[in-house]
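Q: What follows are several structures.
Each reported figure results from applying straightforward, stated rules to the coordinates on display, with no laboratory input. Note that the structure is predicted; figures quoted are calculated from it, not measured. Cβ atoms are built from the backbone, for glycine too; each structure is taken alone.
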Structure P
Amino acid sequence: MANANKRDYYEVLGVQKGAGDDEIKKGYRKLAKQYHPDLNPGDKTAEEKMKEVNEAYEVLSNPDKKSRYDQFGHAGVDPSYGGGGFSGGFSGGFGGMGGFDDISEIFGNIFGGGFTSSSRSRNPNAPRRGADISAQTEIDFLDAVNGKSVQIKYNRAEPCPDCNGSGSSDGNSQTCPDCKGTGTVKVTQRTPFGVISSESACPKCGGKGKIIASPCRKCNGSGRVTVPKTLNVDIPAGIDNGQTIQIAGKGAAGVNNGPYGDLHIRVSVRPDPIFERDGFDIHTEMPITYSQAVLGDELTVPTVDGNVKYKIPEGTQSGTIFRLRSKGIKRLNRSDRGDHYVHVIVEIPAGLNTKQKEALSAFESTLTDQNYKQRTSFYDKIKRFFKGN
């Protein structure tokens with residue numbers, strides 16, 4: 001099997017099994033900087049590594065997929081294993097039972113009444129809304145900032161075109177003789193606690209209340225077929241990782257001419273090696289040289305709108321944060337934007353040769369305490385501390 005050759009997704013991202021969202025995101029960002037195609041032009045190995053990293057992040061950043069992966073491994077998120085992994089849940093609300101109506105009838109018989117069931121009044125042929133469908137798309141950071149049109153491919157149930165959704169090849173059906181058209185039958189069991197009664201779907205008609213003598217060959221009498229769909233969806237500017245877009249009427253077809261369900265598209269946003277999002281603000285760490293920090297300089301700062309010029313003053317300290325107003329992310333359904341914060345990191349030169357060291361020592365000898373205000377203040381505090389003790 002193909003999955004046998006896949007590496008563990010936690011191992012791919014370099015994090016411990018069961019790592020949290022922050023660790024997973026940090027691991028991805030580190031590897032994205034290392035293997036991103038824009039930083040490794042023409043390097044096929046880096047390209048394959050980036051694909052592997054993206055695949056691992058796509059699963060581990062999605063809570064549902066991560067849960068299935070932790071439980072079942074690659075099989076839990078492989079589409080070849082039952083349409084996209086394992087799915088669970090309860091059809092009624094109490095495991096395999098039919099829901100509260102069945103529970104109430106059981107306890108009503110055990111304890112001599114007090115519970116009533118309304119399930120007998122349900123019409124199995126009444127229109128029912130179709131199921132909602134979940135899909136996912138993954139986009140780059142800048143696409144989330146600016147918005148993008150994406151193509152979503154998914155499968156949904158639709159009325160069978162051969163029988164127009166009736167399930168019958170000739171359009172004829174008859175009332176089920178076992179359930180008399182109700183779609184349910186009553187099952188009674190005698191136990192040491194008394195007689196327990198419950199209702200379940202009629203096995204003869206499958207809960208439909210009617211029997212089709214000549215089932216449609218295309219849909220095997222179900223009246224529905226699975227159809228692949230392609231939909232162009234506009235992702236709004238400013239959407240964040242994990243947010244969901246709901247598109248009404250694009251889910252599965254309803255039963256008995258009921259309305260279609262909705263399509264829910266979960267958007268995953270790949271972290272960017274340069275920009276980091278915080279709400280609608282953006283943060284960037286920007287290294288500068290020792291000379292730039294001392295003398296001041298005009299920096300070229302990358303933003304989501306392109307490069308901008310920004311002048312830093314003389315004596316800029318490492319860790320100083322500069323604010324670029326309205327250069328952040330557009331707020332959803334609004335015209336205003338967040339800000340862009342530039343965190344300046346002064347890089348201390350390393351690997352100096354003898355001549356450079358001598359020049360730096362000569363320069364250092366010309367400086368006084370007035371040039372080092374923070375250091376001078378720190379040592380003054382120490383002197384006052386020991387003097388007071």
Structure Q
Amino acid sequence: MKHMSTLLILLAVFLLIGLSIWYLAQRTAYIFNTAPLWWYVVYTLIFAAGVFAFGAEAKPWSEHAAIHVMVITSSVLIGFLLYLLVSTLIVDVLNLFIKTPHLLYGILIGASSLGLTAYAVIQAFTPRVKEVKIALSVNTPLRIVQLTDVHLGHFRGKKHVEKLVRIVNQQHPDLVLFTGDCFESWYNFHSSTLEPLQQLEAPVYFVSGNHDAYINAEAVKTKLREAGVHVLENEVVETNGISLVGLDYMNASPLASDGMHAATNQLTVSEVIPVLIQDTLPNPIIVMHHTPLGAQYIAQAGADLFLAGHTHGGQLWPMTWINDKMFEFNKGLKNSGRMKVYVSCGSGTFGPPMRLGTQSEITVLDIVKQ
């Protein structure tokens with residue numbers, strides 16, 4: 001039954017993509033007064049190249065210069081096609097009420113598509129500090145910076161890490177908690193890329209994410225340890241008056257996954273978290289896990305705060321709407337029983353290097369006495 005449901009979803013997605021390509025080809029042919037066939041071919045090839053690029057990023061041969069150029073080009077074009085589709089739909093709806101001349105019709109679509117794409121790219125590469133106040137039963141206030149979903153690879157490298165380190169140090173945190181997806185590609189997968197992390201002025205703790213696993217989770221952890229980062233692998237550390245629990249990337253329970261990114265780890269949150277928490281000191285308990293799935297098990301075990309990433313908040317509108325339906329905890333601060341859950345949108349992107357409807361985020365969590 002589960003496999004049938006997944007198959008039906010995939011069929012619906014490909015049908016929607018096919019209809020979108022058909023619609024764009026028809027409208028583009030109208031603008032340029034050409035046959036639609038050529039545009040079917042162009043848009044299909046762009047989409048196919050994008051799918052190939054997304055899959056190629058985690059392959060060792062993605063370091064090749066030709067693959068690098070292809071990944072960058074096709075990723076940007078996929079994002080542009082999304083907003084070309086959105087712009088065309090909007091102009092067509094407006095055209096039902098206000099008839100526009102042929103030339104103006106094309107100019108409106110082209111200008112709005114390029115404008116949305118440019119704005120989305122700027123949003124993606126402009127990380128903003130988001131401050132959140134959370135009351136816990138701490139003895140003294142605690143300032144935590146959460147990093148997540150940095151996605152180092154074809155679009156981000158050492159300079160991006162330097163920028164993050166500079167911004168983080170300006171916040172004067174007591175702890176830096178990194179909730180996974182450090183790398184997304186073998187491109188830029190070098191120790192030198194992470195060297196700026198050694199300049200962080202607070203202890204850094206890391207748990208791995210799904211993209212780290214696609215590369216090589218152990219290799220990612222090794223490079224982070226070389227940069228002075230404390231890597232947590234289903235373990236607890238007592239620091240700054242809290243019990244910090246770090247979970248490997250895993251499914252929520254033996255019967256559940258997040259659908260698109262099922263973990264290969266044989267352990268699950270429902271199995272691991274009760275064992276870890278029972279051995280903690282009587283401190284506030286903060287849990288780090290890459291994905292917000294499994295929050296109910298972490299709450300039941302007695303945690304006070306759960307930090308996650310993974311979702312990107314949907315990254316690009318209208319995916320922001322879809323993500324809100326897919327994830328109980330998609331972004332921001334929410335509650336799961338008495339436990340607080342914070343899901344960061346992250347400071348990187350996957351696929352199109354764009355954000356619309358979300359922000360590239362560095363989170364400052366001010367933990368105050370309850």
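Q: Looking at structures P, Q, which one was relative contact order in percent (Cα under 8 Å, 6 or more apart) calculated from, given that it came out as 20?
A: Q
Q: Okay, next question. Which one of P, Q has mean count of other Cβ atoms within 10 Å over residues 173-180, as calculated from the coordinates, equal to 15.1?
A: For mean count of other Cβ atoms within 10 Å over residues 173-180, the value 15.1 is produced by structure P.
Q: Still on this structure, I have one more. With helix-only ellipticity at 222 nm (-39500 (n - 2.57) for each DSSP H run of 4 or more, over all residues; to 500) derived from the coordinates and found to be -14500, which of P, Q does the value describe?
A: Label of the source structure: Q.
Q: Could you tell me which structure in P, Q was used to calculate Rg and Dmax of the Cα atoms in Å as 32.5, 105?
A: Source structure for this number: P.
Q: Looking at distance in nm of label points 7 Å out along Cα→Cβ at positions 149 and 325, point out which structure of P, Q has the largest value.
A: Biggest value here belongs to P.
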